[in-house]
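Right after this note come the structures.
Derivation of every value follows stated rules applied to the coordinates shown; laboratory data play no part. Bear in mind the structure is a predicted one, so any value in this text is a computation, not a measurement. Cβ atoms are built from the backbone, for glycine too; each structure is taken alone.
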Structure I
Amino acid sequence: MRKNEAIRPPFFEIGPKNYMYGKRVLDLAHAADLASGKYDVDVIFTAPYADIRLVAEQTENIHVFAPHMDAEPTGRGLANVLPESLKAAGAQGVMLNHSEKPLTYSLLAKTIARAKEIGFYTIVCADSIAETKAVALLGPDIIVAEPVELIASARGADLSYLSAAYDAVKSVDPGIMVLVGAGIRNGRDVYDVIMHGCDASGTSSGVTLADDPEKMIDEMVAAAREAWDARHSGK
């Protein structure tokens with residue numbers, strides 16, 4: 001099953017945040033799972049904590065990520081999010097430093113190291129080119145380069161920002177993959193991001209607030225595949 005294989009570009013990240021919960025999250029995950037297999041595109045599904053096990057057990061293709069974790073070891077720490085518990089629930093990775101859950105640089109470094117300790121993928125958010133480069137020094141697997149002001153907006157990053165963010169990451173570590181997701185509203189936005197050099201795109205509100213979220217997932221994942229193939233065929 002793809003979920004047990006390495007994540008490869010092009011890929012797409014979907015984070016329902018708290019727009020949905022319970023069965024609605026599972027329905028969305030099933031749509032993502034179907035699109036992943038249909039278009040041969042890896043999909044990261046960043047599920048709410050309470051839905052991680054359900055989503056992981058009832059999908060075959062998608063990579064299930066947690067929306068955050070704490071760096072503490074097993075033992076005391078009531079209400080902290082233990083990395084081992086996320087892994088036991090079926091998560092394969094974690095998103096860190098989102099604008100809604102920011103970390104200091106020192107704590108981010110500690111948490112990335114903790115994630116690597118248990119074999120988790122790390123996808124880390126960065127708000128600016130400077131922060132993107134600083135985060136790259138910590139060696140995450142994926143960097144989400146998205147200015148905070150564009151998150152949940154109808155406006156995506158301009159093409160010069162895409163290029164600058166990509167170059168900033170690759171200048172530090174060519175092995176880190178780059179995702180641009182803020183302001184992604186449709187398949188055309190996804191196509192443009194990947195066509196202009198990024199490894200991936202993603203969205204939260206672009207899917208969850210769509211008139212037909214399942215249809216939008218199919219459109220966006222299809223666009224990721226189309227752009228990647230066009231880019232590498234020289235069209």
Structure II
Amino acid sequence: MTPGFMPPAEGSVLIEMGDTRVACTASIADSVPPFLRGSGRGWVTAEYAMLPRSSPERIERERRGPGGRSHEIQRLIGRALRGVTDLTALGERSILIDCDVLQADAGTRCASITGGYVALVLALESLRRADAFSRLPLTGSVAAVSAGIVGGRLALDLCYDEDHRAEVDLNVVMTGRGRLVEVQGTAEGKPFTKSQLDRMLELCQRGVQELTAMQRTLLKEQGVSLGRA
């Protein structure tokens with residue numbers, strides 16, 4: 001993860017997981033959606049897009065708004081980040097996380113969540129330094145990773161070739177304390193067992209622990225103290 005990848009943004013990071021590269025930026029607005037006006041609560045949301053040549057074949061730009069896949073992924077990113085943000089402590093302001101896929105080799109939603117969290121924290125830190133609040137309005141950290149069964153064997157952080165051949169594909173969003181935010185799993189061939197699911201969840205938890213440690217190290221190097229978050 002490379003912080004400050006997009007200098008104009010209040011928070012930004014380039015995250016690289018294998019050959020998947022995603023630029024995550026956080027932008028602050030002193031307003032909230034209409035349904036939150038006057039509530040004293042803030043909002044965190046996300047947008048996701050793949051650049052035309054982020055994959056081997058050119059992807060058409062989504063000129064009329066996000067398509068079904070992009071819409072589903074950006075809602076997932078927003079849910080994941082709101083799950084660890086104290087929206088009341090944030091106050092009536094919004095933070096928009098943009099996740100732009102520069103290169104795709106599977107796992108783009110997981111990379112977007114993991115990098116999006118870092119961009120969010122950096123933006124919140126800029127507000128804290130401006131005396132918007134005394135401590136970061138966070139309840140924890142969040143990261144995501146994929147797992148699957150490929151050729152009968154467990155695999156973590158699947159690349160495109162593995163994802164294409166997987167009998168089971170699983171995406172797990174988890175907090176730094178090991179709490180589940182979202183689990184998305186699909187059998188591509190024959191159904192899988194609960195025992196296999198448990199083993200994949202354990203593998204993902206180890207992966208998230210590694211990602212969480214990387215997030216904390218990077219943020220500490222940027223002078224950000226997460227405290228108990």
Study note, to complete from the structure: When FRET efficiency 1/(1 + (r/R0)^6) of positions 57 and 161 (r between Cβ atoms, R0 = 30 Å, to 0.05) is calculated for structures I, II, the one with the largest value is II
Check your understanding: Thinking only about Cα Rg over 2.2 N^0.38 Å, for residues 89-200 alone, which of I, II has the largest value?
Key -> II
Check your understanding: For mean count of other Cβ atoms within 10 Å over residues 9-16, which of I, II scores largest?
Key -> I
**Study point:** Computed 13.8 for mean count of other Cβ atoms within 10 Å over residues 17-24 - originating structure among I, II
**Key:** I
Exercise for review: Figure out for me which of the structures I, II the number 0.65 belongs to, where FRET efficiency 1/(1 + (r/R0)^6) of positions 65 and 217 (r between Cβ atoms, R0 = 41 Å, to 0.05) was derived from the coordinates.
Suggested key: II
Point to revise | For mean count of other Cβ atoms within 10 Å over residues 33-40 computed as 10.4, the structure of I, II it came from | key: II
**Study point:** Value -10500, calculated as helix-only ellipticity at 222 nm (-39500 (n - 2.57) for each DSSP H run of 4 or more, over all residues; to 500), assigned to which of I, II
**Key:** II
Review point. Which structure, out of I, II, was Cα extents along the principal axes in Å derived from, given a value of 54, 40, 35?
Key: II
